[in-house]
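Rule-based calculations on the coordinates, nothing more; no lab input. Worth saying up front: this structure is predicted, and the values here are computed from it rather than measured. Cβ atoms are built from the backbone, for glycine too; each structure is taken alone.
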Structure P
Amino acid sequence: MKETIQTAEILCVGTELLLGDIVNTNAAYLSRRLAELGICVYHQSVVGDSPERLTDALALALSRADLVITSGGLGPTYDDLTRETVAAAFGLPLELDGAVLEDIRTYFTRMGRVMTDNNSRQAMVPRGARVLKNDQGTAPGLIVTDETRSKTVVLLPGPPRELEPMFDTRVVPYLRERTDCVLFSLNVHIFGMGESTVESHLHDLMTEGKNPTVAPYCKAGEVRLRVTAQAENEEAAREMCQQALAHIMESEVGAHVYAVVPSSEGEATLEGVLIRELCHRGRTVATAESCTGGLIAKRLTDISGSSAAVKGGFVTYTNEMKTNLLGVSPDTLEKYTEYSEQVAAEMARGARLATGADIAVSTTGIAGPGGGTEDCPVGTVFIGISTEAGERTVRLNLSPQRSRDYVRTLAASHALSLARHALLAL
């Protein structure tokens with residue numbers, strides 16, 4: 001009977017990763033996929049192309065995990081040493097695999113390229129290893145197992161376009177036979193409530209050691225809860241997550257949840273959710289921006305299919321353009337200044353009427369670093385929302401110590417959130 005794999009470590013190989021020349025997306029991808037299989041990843045490491053350091057890193061990983069997955073170091077050049085290092089760690093000789101060599105030759109022929117002699121290194125396989133065919137490149141993957149120590153190393157090529165399909169089609173079936181549970185996760189996206197407040201409402205759910213677990217992650221203005229359950233099968237784990245989600249939605253946090261997405265489907269965004277709901281309801285939106293400089297329109301039109309929902313947008317940085325393009329009254333500007341709820345309301349109404357959109361959203365304020373006053377310090381932003389029911393405005397008092405980019409990003413996020421709530425109210 002095969003030993004069950006419960007813990008894994010990811011070891012990414014390549015000096016270019018340490019130098020920052022290449023972003024290490026492999027670790028995130030592998031961690032996510034292993035979690036779906038119910039295999040816990042407690043450590044990730046990156047090591048350069050040094051045989052001594054790679055040997056030490058591999059020994060450490062094998063000392064604390066049932067499974068080690070490496071990426072990189074399987075190429076044909078002198079500094080590709082992962083294959084040799086793993087073979088030495090397991091006390092296995094390298095042997096030329098004729099079938100692998102023929103696959104490499106076939107690949108070069110198909111690509112119309114000449115195979116050089118050093119590519120034959122990639123056909124050297126540790127004795128007894130399982131070969132994983134590479135449909136996207138020349139370096140085969142390998143599975144090397146020491147049954148006496150219950151240790152397994154999976155060697156994968158470094159390029160994500162090779163690693164990901166190889167893992168999905170060839171490694172996942174192997175691992176499924178050696179796991180006795182699965183993990184299922186939901187990403188719960190929250191806007192308008194800080195991490196500490198979320199934690200205070202859900203403290204009982206976040207107690208360490210519980211199943212399912214609830215863990216918070218933050219970015220500007222948002223909190224993401226990752227709800228993860230471990231069970232014998234996905235159906236049971238999914239049901240456990242749904243029970244935890246019901247608890248979250250019944251709390252005060254629930255009013256601030258804008259999306260719930262299985263982690264296997266990635267993460268949601270405010271703009272993505274707004275576009276989807278606009279399309280679902282057959283509604284449209286327009287934008288009128290001053291301090292955000294077109295950022296709201298940019299985020300909306302980043303979403304595929306947004307042309308069905310976005311009517312258009314205006315960037316009116318000067319008072320003259322606010323009047324000429326959006327019909328903002330010069331009297332309003334003179335009486336209240338451009339940084340006011342009155343101007344935000346007229347900007348939104350002007351954009352809605354000019355485009356015929358169902359909803360229009362506007363921003364005006366002081367993103368900094370200069371320009372603030374005692375009554376209107378840096379970080380003050382007014383957001384206007386206009387629908388057929390009329391206009392409403394919100395004043396944001398963002399921190400003057402924050403950067404200009406932070407103020408603009410958070411203002412745009414608030415505008416998108418308010419537009420979504422306005423849509424739901426129509």
Structure Q
Amino acid sequence: MAKKQFKSESKRLLDLMINSIYTNKDIFLRELISNASDALDKLYYRSLTDKKIKVKKEDLEINLSFDKDKRLLTISDNGCGMTKEELDNNLGVIAKSGSLSFKENMTKKEKTDIIGQFGVGFYSAFMVSDKITVNSLSVDESQAYSWESKGIDGYTIEECDKKTHGTDIILHIKEDDSENNYSKYLDEYELKNLVRKYYEDHKEIETLNSMVPIWKKSKDEVTDADYENFYMDKFSDYDKPLKVISMSGEGLASFKALLFIPSHAPYDYYTQDYEKGLSLYSNGVLIMDKCADLLPDYFSFVKGVVDSEDLSLNISREMLQESQNLKIIAKNIESKIRRELEDMLKNDRETYISFFKTFGVQLKYGVYNNYGADKDKLKDLVMFYSAHHEKLITLKEYAEEMKEGQDKIYYASGSSIEKINSLPQVEQVRDKDYDILYLTDYV
């Protein structure tokens with residue numbers, strides 16, 4: 001069969017994308033599974049309105065298989081499949097999106113969560129393979145077709161023998177070279193880790209059934225133990241979190257978030273090597289493992305995940321930094337964390353003191369960082385050792401107990417409580433029955 005050519009702009013985009021857009025080659029698997037998930041969603045949506053299509057949601061699935069000897073990796077789904085024309089239109093023109101067109105043609109009431117844009121993301125598979133074969137049978141036809149390409153040179157479409165509706169994407173994995181270990185994509189352990197990385201609730205490689213991530217479940221569906229186990233597994237912590245915060249946002253930016261305040265600081269927390277950030281997802285699919293823009297520095301200790309349908313799966317780090325939706329989400333998250341800490345301080349003092357002894361220095365740093373721009377947000381959260389009470393209190397609590405006629409807040413700095421106690425100036429102030437705040441942190 002005669003080979004079809006990609007359009008010239010598509011050739012340039014394909015070459016640019018393979019060599020420039022994706023620096024992380026692993027991302028191809030996320031893209032292909034997302035496309036397969038779209039196909040399942042489309043078929044299920046159609047089954048609700050088309051009596052000819054009879055499918056059960058629990059029967060829809062995505063399967064991964066591999067052949068080390070032939071260097072083949074296959075991603076299969078039993079979704080809606082594609083016709084010959086759809087294969088040509090969706091895969092013959094890079095950045096042409098079958099999923100996007102499907103979504104655009106739906107009414108507002110009919111909108112469903114279509115993850116990907118079947119186009120640019122699909123071609124990321126050429127980063128790891130030198131030939132891609134797509135065998136597909138549309139639910140609307142009896143004849144299946146095979147699309148095949150080795151890259152920029154073009155592609156062919158011809159009839160093939162496939163008995164069940166859906167799509168099989170078969171990648172011929174490249175040979176290893178001095179810089180790349182492509183064989184890892186033919187290793188079960190490596191593939192399982194990749195699937196778990198991008199799809200939190202898919203625990204098996206054999207069948208990737210559509211499952212609901214823990215942060216999308218209602219609170220009555222999840223126990224405290226479920227949240228704790230998720231945290232310890234996801235963030236490799238041996239202790240339970242001190243606080244679990246579940247939240248969602250609607251309006252200008254829709255999102256769900258599951259946040260955790262750790263019970264202890266990571267070993268590298270107060271070093272330059274520590275990376276802050278929340279795991280950022282688009283409809284349950286990982287975009288970025290640590291999105292630093294979602295947290296201010298003074299809350300850098302918070303761990304968690306954020307999932308928003310308003311963010312594109314293929315968004316770049318540079319585009320994220322300019323995203324207004326992301327800025328709205330970050331502002332909401334910052335406000336929620338602050339309110340939760342204020343509530344903990346008011347209603348669970350012991351837990352808050354435990355938190356403050358671990359992360360209080362970071363809050364104090366936030367007070368004076370950026371020339372004090374955030375001091376009003378944090379002033380009621382910071383604590384200091386009180387000479388009178390011999391325990392931590394807030395600045396507000398100190399002010400409320402000031403003696404009549406006292407017009408100053410007294411404080412003393414030193415490396416320890418014992419050393420400050422021995423200062424003669426401290427004794428003079430305490431003789432007047434004034435409380436003194438001890439500043440023992442380097443900050």
(request) Can you spot which of P, Q the value 0.95 was calculated from, given it is FRET efficiency 1/(1 + (r/R0)^6) of positions 238 and 358 (r between Cβ atoms, R0 = 25 Å, to 0.05)? (result) Q
(request) Name the one structure among P, Q that mean count of other Cβ atoms within 10 Å over residues 158-165 of 17.9 was derived from. (result) P
(request) Figure out for me which of the structures P, Q the number 0.10 belongs to, where FRET efficiency 1/(1 + (r/R0)^6) of positions 150 and 262 (r between Cβ atoms, R0 = 35 Å, to 0.05) was derived from the coordinates. (result) Q
